[in-house]
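Chemist: In the part that follows, the structures are each spelled out as structure tokens.
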Structure 1
Amino acid sequence: MRCSPLTWVLAVALAGAAGCKDPETAARQARAENTRTKLAEGRQRLDAGDVEGAIAAARAAASSSPDDPEPYLLIADAQRAAGNDAAAILSLKQAADLSQDASPAIRRKIADLYRETGNRAQAMRLLLELRDLGHLTDPDILVLARLQAQEGLIDGAFKTLELIQRRRPDDPRAKVLEAEILLLKGEELLAANLMDRLVNESGLPEAWLLRARYFLNSGRADLAEGDLARITGEAAERPEVVQLKARVLNELGRHEEAERALRRLLAKNPRDAGLLAQTAETILYQGKPAQAQRLIDEALAVKPRYPRALYVRARSLEAQGELQRAAENYQYALKSDPSFAPALSRIWRIYEHRGEKAEAMSALERLFFMGEASLEEKVALAELYADSRSNVTRGRRLIEEALRRDPRNARYREIRDRLQKLGATLGGESKGPIIIRGGR
């Protein structure tokens, strides 16, 4: 007996209602379910510290759904946990290629990873593209403006910051960054007045943190400690606050206190390479090189080319008088991250000791443009400018800052006089060599 068309339609409808699926739909749904299962497994494994298991599960998910960016995001997270930043960036790029319109969120993650691994030029390039497309959040805008300022692009930094300040002229976090940019520009008095106003009016932890860092770099660790004490509650437990406090305590010679503060943080983040290396450095100050070396090895096991661990190893070698090996390890740290300030702060001294003034000047300039140069380093840079007959205007500004703090210092006055004479001879600015700040 043959079915009428109506009977056939009814049969198909009833089959659909009963949950019947055509083979293609069933297979597609099975793949999607397998992808979800493998992604959940991968995240569980990553949370448990099983990086290889997480990557294997993510790859299985990618095999089930080759057009889904999520497995590649999980692979990137796992690679980062393993310290393999290059592989993490590659996985994020694969995720971006698969996402609709190259998802701005994924591209921001790539920029963050570039920045964290010291590849600042690539981070800025991506963030500028996203800025011009209107895809940056306010926190991203602050990150980009800070990067630009630290690279000496002061006008560009202010232009980026205006994206927030046009909408909210008194936004406190934007004003904190404005003070930071003014410091990098050399407008110390304006920056200091703005910082004072911000700590009194906003009470933002970021404002106290900036002023504390400013005091520390200015050789006033006691004032830095006072500002950090004003950060209370949950904000006081932030890693950046605890780590700056440890730096201050080390500067004050209170190494055991610094170690205790770092150990508390390390208990919560036992695989944090930065904390391991900073704790190793603090232990090294206490004259315990073997114990420090164990922590350095742990940090390098987590991140094989981690700049702070390489730096601490170099400090240990330098303390033993092995300047050549120390310089090599400082260079390894800077190859991994050209903007790593502590290594720059040590290696310029080795360059100067060897008579390599151009290299010393380059390292000091990078420190200055990142806002990490101490008063001593600003004076050293001004003196090198006088020696090389270059960047006279900047040199005079640096030495005037030093003289405001110590007007009777004979060395400062001698450097100022030399720069003033050069300014008159050269018409106010450099005719000497231009030092190119290194990059990756």
Structure 2
Amino acid sequence: MVAIPFIYFLALLLHHLRKNKWRIDIASFILVLFAFSGFFSILIDVFELRSFDTQSYKISFTATFVYCGLITLCTIPFMTYSNLKITRIEPIRNSGILKFFAIIFFLYFFINFYFSFDNIVRVVTAEDMVDIRADHYRGFDEETWLSKLPFAARLPFIPLNLISGCSWLFIFLACYCQVIQKMPSTYSIMFFVSSINGIIDNINTGGRSAMIYWLIGAIAGFLFFLPYMNKKYKRRFIGLFTIIASLFAFYLVAMTISRFSDRYAGDISGTNGSLISYMGQSFINFCYFFDTFDCPLPTLQIIFPFTYKLIGYPIQGSVAVQQMLSAMSGKVLGVFYTFIGQIITTTNNFVGILYCVILFVISLAVTRRVKHGVTNLRQAYFYMLCASVLFMGLFGHYYASATKSFSIIFWLILFYIVTPRKTGQNANK
């Protein structure tokens, strides 16, 4: 059973690529991610790297079918209406609002980086990052510079911190400003650098996930805007990506070695075993929880985190929710199990399936707008937002935090304001 996702998604990928004349689109990228993860799921069983409750679990056909079926269902809209069908993305009439936010978030990055610098150095140079990560899971993180400020001084930075939560979105804006809006390269670079804002908090707690998400989001943004890029901008994007990705790779290697080098699983070192487990555990964990887990206290907080924050719900954040449910159920949550798995562990199987059906319906309504070939900023954003649930959903539900939920809502409202209601062919009717 463990080999089925790899074989299935690889076959589906090859079919889709052949249909698209071997051109890579967002749907292809999603299928690559899940096929890639499926390959590492096989390695987990080959090297006996299963952890926690899944060690003696036998993967069922039902869970495997649901896993492959739901991911396929959510991907169908992007396979049917590929972003390659878009022949033109219309610019907005006034670039001023984009220039304003590029400058604001670029300045906020330097403020955030400056005040976080000492803690970043402490984490990067720590002899044992295990303790730092353990403190995070126990809720003993060192206070951020923002939390140390008096409330009045903190006020201007709170919305900036919330709005900058989604790294892929800033890369999306960086590409849009350069290749569609034809703004000076300075603003594109500002947005690109601002995308790192959402990573700083993760570094401060010795985490890896935000950097992996950044890399995935950067590739997705590049693929979406690739048809409109000239050679000069392709080189510029790849250059910036290479510089930042290299720095992240250095940190990821150092942190992984620090946390896992002293562990062994058979003939596999802790570092190699950690990388294999990191990439491949989502399918196995999804199946395990789908087959065996009954949530002791169902909550929709993973789906509506900002709403729960607004009403002052006492348990805040996905980590806190997972810790509470782990304590109540006696099973280890907080592992990777895709966005669907994170939803079913905090609700139930039906809600996870229903979520995918609703996502399919919304995605189909959004993606079919590209069939005429002309779209705009708002519609392009909708397309990528729906797709991001999948390409950012390999490990868990990317939008399970209030910060990311607030961010996508803010930019959605802004894009509605600045984008004309009628575009291209519709405007001429």
Structure 3
Amino acid sequence: MNGPGDLVLLFSIILYLQVVTLILFYEIFIKKTDSLEPLIVFVLFYTFFVLPLPIRAYVTNIIEGSVTPYMDELYPYLPSSVLLSTIGLLILFIVYHSKLVYILAIKIPLPPAVTPKGSRFAFLFLMGLSILLCYLLSLPLGGVMSLFLKGYAASAELFGKGYLAICFPWAFIAILFLLQRYALYHKIIDIAAFCVFFASMVFIQLVMGNRSLIITMALATFFFVHYSIRRFRAWEIFFFGLLAFITLSIYGLLRSSFYEGIDFFITNTKKSFVNIIESGQLIRSMFYTITIGEFVVPFETFPQMIRTVGHEIQPLFGLSFIRAPIYYIPQVIFPDRPLPLSNWYMKTFYGNEFGLHQGRQFFFLAEGYLNFGIPGVFMVMAIWGIFLGVLRVYKNLADGEPGALLIYAVTLAFIFRAIAGDFTSLVVGFPTQNLVPALIGLLISTNFRRWRLAKRRSKL
């Protein structure tokens, strides 16, 4: 049976949940690791992307919202997709705890202590550069306000202009140095300034409908505060996580495009919210992202690759990994560069009626299968195990140094975007949006002093 009620699909889902439960139990109750360790954060986001589509497929075959219209064709391949995801998770877990990650992590230098003037200069430099880039980005559109008021439609204007659109994530990294100053010197003016800038940036991204950046900002802030300023309790992590999930889910149905002004944005949003309440759809809107929204989209690419690679589509044999660095070249300079996998997938399976700014996120394991089949899936998970393990050890070696923890926080915050994206998002998107500005800011805030290697330890 291939369809709702398929017992093989149900078995694969149950097996996945059992493996996740065992891993979390081991980490939390046996290893007694922190609730925000890289492996735990990864497993939670990974599960949010792996299970929604298979669970929905087991319950119903109704196509609505963002659910793929290829559901009937994908049914036979969903169990194997979930099973490969499960085996891959076990491989990641084993590699994550291997000695290799420690050997690699101790080779990564740690930043020296920052200076009061240096951290202030880091904030001013990054914020000034971000404002300049934002001005250049919005100039052809009639100014910054014109760009903001395009709302959700602004994403079309940003396509192919990533070298300027980095102004938004760079501005956030800039204000993180205010939070870093507070972690070091505990001055009210620093935390007050951070809160004002953070609230302003969240509001701007709400107007533009960019929930992804809001999530990245919130996660990075949460991680940094947890490890540098104040440890959150488990119930606080659960509460804030649930509140953020419900709020941003509802807002996904409220966002719109082409506002006449800020007043119009507020009025229109309020009106849409009232309509949701009056229609009795409030509860459903809280969780639509895991039933018919964003979380059911990326995973469809995995069974689709299993169905078509070797038959309708030839394997890439590593090409998508090798060519990832070419996406550092702006499209205005290299207009003939290959389409990113999300756009390639859209063009191949959905036709040309969609704009290039529209796409379906390409699940990271789907890229592994597209290149090397099943071995490619396991290879990708092994690499991720190394990446997450090194991140864990690096954080432990930092010994509470806010500079190193800032790198840790912005890296960990990018995980949810990398899971739902191809290799390019990790190799190009993460450095250009998060890591590079963080490193520049740290170089400035430490007066360009030499970084140090951590001392070897017998246990971490």
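Read-outs throughout are calculated quantities, based only on the coordinates presented, and are distinct from any laboratory measurement. Remember, it's a predicted structure, so these values are computed and weren't measured experimentally.
Chemist: Looking just at Kirkwood radius over Cα pairs in Å, which of the labels 1, 2, 3 belongs to the structure with the highest value?
Modeler: 1
Chemist: Then there is this: One of 1, 2, 3 was used to calculate relative contact order in percent (Cα under 8 Å, 6 or more apart), giving 29; which?
Modeler: 3
Chemist: Tell me which structure, out of 1, 2, 3, gives -21500 once helix-only ellipticity at 222 nm (-39500 (n - 2.57) for each DSSP H run of 4 or more, over all residues; to 500) is calculated.
Modeler: Of the options listed, only 2 reproduces it.
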